Structure I
Amino acid sequence: MTLISLEYGASERWESDLPSERLLFVHSGAEALADPLAAVQERLRHPLEFPSLELALVPDDRVVVVLDRGVPSSAEIISAAWHSFALAGVDPGNVLILQPASMTTGRPSDPRYLLPANVRDRVSWKIHDPTVPDGAGYLASSAAGERLYLSRDVLDADFILPIGRLGYNAMLGRRELTSAFYPGLSTPDAFAKAIGQGHSELGPDDERPLRQLVNEVAWLLGIQFAIQVLPSRSPAGMSVVLAGGTDRVAQQGRTLLDQHWRITLDQRGETALVAIPRSGDETSWEDLGAALETAHKLIVHGGRIIVLSDLAAEPGPGVDLIRNCRSAKSALQPLRKAAPPDVLSASQIASAAEWASIYLLSKLDSQVVEEVFMTPLEHPNEVTRLLETCDGCVVLAGAQHTYGEIRE
């Protein structure tokens, strides 16, 4: 017997002994750091191929920290970064924490809560609103001739510090250190151009037009220093933090991401057991879509996907479109035609539901789960009972972070 222990949701854990002969593959993911604040402070004192952060600043600098959404331990990172700003003599009134807009997730929580009380309210925190008139200014034209617009807060900054989460992404291939800038800090037109169903036929390292454009934006801004976080299998926890020169951070980030979160199997399994720990303020439909896409690639047609989550968020228009269709398969074409903001996650969910039977443990109303062609589970014990008949089981911790593939 093999003990399987999976963390999911905000603080839940599922454990059970499973017969070893029924397990095809168990992926445990990256372990969380015990003291993320100390780890970030150490990285900022000794960054990769760059002097310590405070030496890159002068007291009069207007500093914009571009904090991506869903970054684990973001409050600890902000606290450590402020310590470096203070050493450089930067006034807290000259510091802005800027987060990208999102058309699919709600307002994130305030990342300033670990700052000293006399600093917290003087450091600004803002979520970019692409609909504000004149909120974005002209940056440059891309190599392809596209006019690029970006938040004026970024354009007017003296020092820009990107803080990002390493991860795989169906549109970008990889979400890296400057992925928050575009379209998240741009205009409604940029959001409209970035909406898509992903590229399931491509691997993380294949060329993607959107990723090329994101990298071009970063180059045009001349960003030299960045902080990157590798998520762990635990809710809202980081596993590794990198800081320093952008090229070296990006290179090491790709290596670490593949080392901890990329898996290749020789054959497909019959059942996938996937756990979704919270990676932000709440579990999102995006998390569910990413986890299901990974499981979809690793199991046989007609197999089973069993999901451990605490998903409670309201469904978006794309998921609602699925709910009004006769089958998961029949939803795919209308999703392509309508292209709602959540078309990517909705398409991932519909494709997985057409491929396999999905059993979802969540906090959603059972009727909603059934309307998206899944079977609702009310209690973790039901997961244990389902696994009594599994054969060739693939177990994935932190499934929304994982990229899975079958070896050709």
Structure II
Amino acid sequence: MEKTKKSGKFYLALVIFSLVGQVAWVVENMYLNVFIYKMFNASAEAISAMVAASAVAATVTTLIIGALSDKLGKRKIFICGGYVLWGISIWSFAAIRMDVINALFPAVASAASLGVSLVIVMDCVMTFFGSSANDACFNAWLTDSTDSTNRGSVEGINAMMPLVAILAVFGGFMGVNQDLQESWTLIFGVIGTVVLALGIAGFFLIEEAPAKPQTEGNYFANIFYGFRPGVIRENGKLYITLAVLALFNISISIFMPYLILYYTVTLAMENYVLIFAPAIILAATFTGLYGKVYDRTGFKTAIIPTMVLLMAGYVVLYCFRATVPVFIGTLLMMCGYLGTGAVIGAMVRDRTPENKAGMFQGLRIVAQVLIPGIIGPAIGAAVLKNADKIVNSDGTASFIPNRNIFLAAFAAAVVTWAVILPLCKMAKKEK
């Protein structure tokens, strides 16, 4: 089958909205962890609770807004309007600071604990806007705008953006002292402004996807469409693919919330970005090219090498602490992480029923965010329960992430193979 060609405007929208959306998710998935650790001495349990609460918020939002966008047959207004509100919500974190909390709540027993709670609440608010725009509607727009001849290539570009975003954020703010509240005000202000500005630009850039208004059933029934037994039976391969996505992301979620802290606190890499950045660039380039492998050869041939790379990266990161091996382990892990995500993501889009992409985005988030966001960080927190602690300058203590998070992630990846192998057998004759 001849590959369907997409316009330059489509690829521009894909790259910009995917990248900036992932920049915003860096704030949530990695920067907020560092923020509450640095500013409020958050524990591993608090970080795990924040990730879990955000995962629930993302899932509920995607189910509701995804079905609504299907019902209306509209994606653009949700994407652009959501990005505008998303940017505003990111600004709000600049106001969550110890001096403001002490001024507004002078009688509170622990300003730090209240600060952690406020961040968790605002994280859920930010997630509502971000998931409406990105998880529910931008991803549905991508599914509507592509077909089986080009989804691997498109998903390869989409999947590389999380690491490009990490590089952009951490590289852009590399010289900023994260121990100072003023630095976080700058970070939240700049990223919030970029996200808001893109939302406005999107009204002129994005072309509405060819989605038809969903007239079957009522709106509230459609929210839970993907959970119906009959729908599950009709789309068995999609649900098996979603099971692979969930297990894979549990493995990632075990270590990812603590990864930057592991580099900076455990390994004491003050200039870790200089090590991290080349690995990200190479892994992103690899993923952008690797997406074509799925288009040409199918799921089985594409998924096995990337899972092997991921697990090899875990082994190296667990066994070594020196700079060069850590770089190699990070590179292998990142290539495996992005490559596997691209292959699974393309498979999910191929299995999504036509004109129902919005309804099924909620299921994708259940597999990609909710289940991993609750189980993965909880495993990570359990692994770090008895981790060594470091005494801060103010006399408080903070935990030190250790290498066992990679051992636990490796074990989760082994479990993932139990579902990957049967799916490979099902897909071996499909391109």
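Derivation of every value follows stated rules applied to the coordinates shown; laboratory data play no part. This is a predicted model, so every value here is computed, not measured. Cβ atoms are built from the backbone, for glycine too; each structure is taken alone.
In this comparison of I, II, the computed figure 21 for relative contact order in percent (Cα under 8 Å, 6 or more apart) is attributed to I.
Once mean count of other Cβ atoms within 10 Å over residues 119-126 is evaluated on every structure in I, II, the highest one turns out to be II. With FRET efficiency 1/(1 + (r/R0)^6) of positions 95 and 223 (r between Cβ atoms, R0 = 25 Å, to 0.05) derived from the coordinates and found to be 0.15, which of I, II does the value describe? Only one of I, II returns 0.15 for FRET efficiency 1/(1 + (r/R0)^6) of positions 95 and 223 (r between Cβ atoms, R0 = 25 Å, to 0.05), namely II.
With distance in nm of label points 7 Å out along Cα→Cβ at positions 231 and 255 as the yardstick, tell me which of I, II scores highest. Show your work: numbers first, answer last.
Details: I: 2.4; II: 3.5.
Evaluating distance in nm of label points 7 Å out along Cα→Cβ at positions 231 and 255 on every structure, the highest lands on II.
To test your reading of the models, identify which of I, II gives 4.8 for mean projected area of the Cα convex hull in nm², for residues 199-238 alone when calculated.
II
Ranked by FRET efficiency 1/(1 + (r/R0)^6) of positions 335 and 351 (r between Cβ atoms, R0 = 25 Å, to 0.05), structures I, II are topped by I, which has the highest value.
Given that P(r) over Cα pairs in 10 Å bins from 0, in percent, for residues 247-326 alone, derived from a single structure, equals 15, 42, 32, 10, 1, which label among I, II identifies that structure? Corresponding structure: II.
Which structure, out of I, II, was helix-only ellipticity at 222 nm (-39500 (n - 2.57) for each DSSP H run of 4 or more, over all residues; to 500) derived from, given a value of -9000? Write out the running numbers ahead of the final one.
Working: I: -9000; II: -24000.
For helix-only ellipticity at 222 nm (-39500 (n - 2.57) for each DSSP H run of 4 or more, over all residues; to 500), the value -9000 is produced by structure I.
Here the criterion is Rg/Rh (Cα atoms, Kirkwood Rh), for residues 319-398 alone, and among I, II the highest value is seen for II.
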